[in-house]
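Structures for review follow.
What follows is calculated from the coordinates using simple rules that are stated; it is not laboratory data. Just so you know, these numbers come straight off a predicted model, no measurement behind them. Cβ atoms are built from the backbone, for glycine too; each structure is taken alone.
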Structure 1
Amino acid sequence: MKIREFIESIEKTYPKDSILIIDGENHILGRLASVVAKLLLKKYRVYIVNAEKIVLSGPRRRVVEGYKLFLEVKTHKNPYKGPKRPRNPVNIVKRAIRGMLPKEIDRGFKAYKRLRVFIGVPADLRDKPRIKIPFADVSKLKGPYVYISEVAKELGWSPGE
């Protein structure tokens, strides 16, 4: 199943402006983010649960070092204050999705406001049906991968926050 076919099946099943609950467990971040961005632009409200169980492809060391390199970036104007980088799983996922939205125009900004990301599954969403994205599943990867929770712990996030 391709992205277009998946989105068409969602459009047939769910009416516009409805809430879609996507289970992020064992999903690849980039593929998940691209589908969620398209759904947000089609005016759906998207809730992603189990954000800490989303997967980044690549060897653990390379992925963690890549994210740590982001933390070292500073500005020439004031090198003591660098840009703020996401450290917890929720903000890492939201940042990936934001990068796939046209944020300079009003449509992209409104789409981003329709997104909610949760660590674990909130009590009010436990009994509702969750959507899995088949082509974003980790079984499609042939190489190593790392969970976002592991990367976030290396960046300084503690799960109790």
Structure 2
Amino acid sequence: MWFWRFFYLFNQSFLFLVILLAIGFIAKNQSLLIAVGCLLLIKLLGLESRLLPTIGSKGINWGVTIITIAVLVPIATGEIGFKQLIDALKSSYAWIALGAGIAVALIAKNGLTLLAEDPHITTALVFGTILAVSLFNGVAVGPLIGAGIAYLAMQIVKLFS
């Protein structure tokens, strides 16, 4: 029975996911492999109508929450405390890092807006990330900051159009 389900699933979206899986494998992009693997599994199990709308509408917020938890782990473990914060603020590099952190968070906020309003941008961002990782030894930092940078660039283009 699952055999016929496989042929039923072999449509454009399934083929696209399989191609992304292959690209993720070639580029050694673990995040892409896990994401595509989960989506293929959901499709193979016939759960796409129940799960994909929820994942699509809330997934980015879940991801941001998980990233925030990961960033706060050093505080929770006691690795970073008030002493380290005060010591860090004595360094000019720490102030640069603080400014960069603020800028990135604000840029990513606009990326979240862009992805919510224009989800097809995600495809271009994923391909851009895959190209950078596979061809230029880049690091996959995720679509959120990429979308934020794209949003910023789009606003600049609009300004001069």
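Data table
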{"item": "Computed 15.0, 41 for Rg and Dmax of the Cα atoms in Å, for residues 41-112 alone - originating structure among 1, 2", "result": "1"}
{"item": "Comparison of 1, 2 - label where relative contact order in percent (Cα under 8 Å, 6 or more apart) is highest", "result": "1"}
{"item": "Value 2, 7, 12, 16, 17, 15, 12, 9, 5, 3, 2, 1, 0, 0, calculated as P(r) over Cα pairs in 5 Å bins from 0, in percent, assigned to which of 1, 2", "result": "2"}
{"item": "Given -11500 for helix-only ellipticity at 222 nm (-39500 (n - 2.57) for each DSSP H run of 4 or more, over all residues; to 500), calculated: source structure among 1, 2", "result": "1"}
{"item": "Structure from which 0.35 was derived, FRET efficiency 1/(1 + (r/R0)^6) of positions 33 and 105 (r between Cβ atoms, R0 = 25 Å, to 0.05), options 1, 2", "result": "2"}
{"item": "For 14.4 (mean count of other Cβ atoms within 10 Å over residues 25-32, calculated) the corresponding structure among 1, 2", "result": "2"}
{"item": "Structures 1, 2, by distance in nm of label points 7 Å out along Cα→Cβ at positions 17 and 145: label with the highest value", "result": "1"}
{"item": "Mean count of other Cβ atoms within 10 Å over residues 49-56 - highest-scoring structure of 1, 2", "result": "1"}
